[in-house]
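Colleague: Once you scroll down, you'll see the structures, which are given as structure tokens.
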Structure P
Amino acid sequence: MIDPTPQNQELSFFAGIFTVCLCILFGANAVAIKISLSGLGVFTTAGLRFSIAAITVFIWALMTGRSFSIRAGQFQKLLIISILFTVQLSLFYLGLSKSNASRGTLLVNFQPFITLFLAHYFIPGDQITRRKIFGILMGFTGVAFVFLEKKGVTTDFKTGDLMILSAAFIWSCSAVYTKRIIHAFKPFHIALYPMIFSVPFFFLEGFLWDPVMIAHIDGNVLCALLYQGLVTASFCFVAWISLLQKYGAVALHSFIFIMPVSGVVLGGLMLGEPITGNILIALLLIVSGILLTQFKQKKTVPLFPMGRNL
């Protein structure tokens, strides 16, 4: 029996440390995607990642005796989430192939601000306050500074950035919808079934549109792919949803400012991407906006972290 009432316990010290680690791992995901794209096609990478993740979550659920059954009324809800998941990830992977990890991390972290706006209309009791409005404006300004960056930016970069922003919008729609139904599901259902649904479509997209589905696989590509599949798309996602159901969104999302910081810093260190003045200003504005909107809230803001899907 699934408890229909979400819990909102106070976050313990060790749960807080664990949440920080999850946020760092989520923030590094865009870097791992960029590394894997050096040897694999865009959609093929997504297909392989979520194949690995789906198998991992399935084996874990089987070994721990969890039920895979869903009720008739749940099927339609999972189908909606799965369709959004597939479109969102397709756009994000394609966009990131044209942009870079640091820009992609900053742009996709605009998602919390979009979700705040949508939650005002679609989640009862979650109203936009002056604090939230100011935070959203800071997020918009941060995204503007990303687009103002000209160093090494080509037309492809701008196209990729717009695709990533579109993915962030779809992700926000999915996050708000998921919040409304999450209490009726087991956490791994929300992780597993959208993956299973999306994998055939990712491989079909790879067959149709990837110039080469698999160019080469070396140690770096393999490690990056396993990181996406085993760490962020399976372990981190299930762990985050479990924490979300136990502690609530307010406690967890006080930490999400770590994700863009992690992505930008690791993009510069591991991929040699330029961390320019505009990028740093964008990072400061987006992180500040996240902190402003997430701290000291009394209402839960149901967001999924970047690593859940992206």
Structure Q
Amino acid sequence: MIKPDLRVNLCGIGLESPVLAASGPFGYGHEYLERVDCSALGAIVVKGISAQPWAGNPPPRLAETASGMLNSIGLQNPGLERFLAEDLPLLKGAAPRIIVNIVGCDIDEYADVAAGLDGAEGVDGLEINISCPNLKAGGVAFGTDPAVTYRVVSAVRRQTALPLLVKLSPNVTDIKVIARAAEEAGADGISLINTLSGMLIDTETGRPLLGNTFGGLSGPAVLPAALRMAWQAAEAVDIPLLAMGGITSAEDALQFIMAGARAVAVGTGLFYDPELPGKIVRGLAGYMEEHNINTLGQIEGIARRGGYANG
């Protein structure tokens, strides 16, 4: 019987597993590392880091939806200096590979954070969150304009030799245009999707349920939209994809890999099942054994190639 090889190379980062913890739900790993076996994870993508601490949005910040969740945390974080002094040392050695998500309110801040992380011991790669509002452009997200996407990715690329993933916003007309702009600017990989914009109204008070009115929708409800955008991004670029969006099972993960993703990330599912990465890894291995598949490379993008020859 073939022993499945689940190792993958994501943008030059060697991963023992194709399943990552997505930026956000895993925080900076403190709570999970104490209680959960993280050996099933290929890497942890930590919550976004800015140059200075950000306070985040006013409460309420979370709301449950049908098959999903709305969050309006507002990228609250301790800032680069504290992350390097307090959070990163706890992750080193206790976690698998570490990818740091970076955020900014302008291009200079993105560049400053990248420069501060370049060469930091234990940091294996960066993920740029371009869903942030560009305060110098009236609050429009960096990732909705290909020209601005190109500028912010180029600025970060100049500051670091670390592998660079760019996390795309789904709240755009054409994800392919944004993906190509990121690739042309020097990205080593594409990460998608970030949350879809949404809102809820409290019918008892007649007011928006979230303190910031709008929030990001995640969870199983977004999977079909995320899968469609992963397919389109894989069609548009030649760099690897890290895909996410509603993954709660090995079958979900397989769909993204078959659409063209090199690896997948689990986010909202971690809230109700911290052991989910291990279950997905075991499910992937079982599928590969059943179908006599040795490596994930044999599955990656197979749906784009017409599926299995005998299917």
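Nothing in this text is a laboratory measurement; each read-out follows from the coordinates by a stated rule. Every value quoted in this text rests on a predicted model; they were computed, and no experiment measured them. Cβ atoms are built from the backbone, for glycine too; each structure is taken alone.
Colleague: As an exercise: distance in nm of label points 7 Å out along Cα→Cβ at positions 131 and 187, calculated from one structure in P, Q, equals 1.3. Which structure is it?
Modeller: Structure Q accounts for this read-out.
Colleague: Let me ask something else. Using relative contact order in percent (Cα under 8 Å, 6 or more apart) for the comparison, can you identify which of P, Q gives the largest number?
Modeller: P
Colleague: On distance in nm of label points 7 Å out along Cα→Cβ at positions 19 and 115, which of the structures labelled P, Q is highest?
Modeller: Across P, Q, distance in nm of label points 7 Å out along Cα→Cβ at positions 19 and 115 peaks for Q.
Colleague: Then there is this: Can you tell which of P, Q yields -8000 when helix-only ellipticity at 222 nm (-39500 (n - 2.57) for each DSSP H run of 4 or more, over all residues; to 500) is derived from it?
Modeller: Q
Colleague: Where is distance in nm of label points 7 Å out along Cα→Cβ at positions 91 and 171 largest, in which of P, Q?
Modeller: If we compare distance in nm of label points 7 Å out along Cα→Cβ at positions 91 and 171 over P, Q, the biggest value is for Q.
Colleague: On volume of the Cα convex hull per residue in Å³, for residues 27-66 alone, which of the structures labelled P, Q is highest?
Modeller: Largest one: structure Q.
Colleague: Computing Rg and Dmax of the Cα atoms in Å gives 18.5, 61 for which of P, Q?
Modeller: Comparing all candidates, it corresponds to Q.
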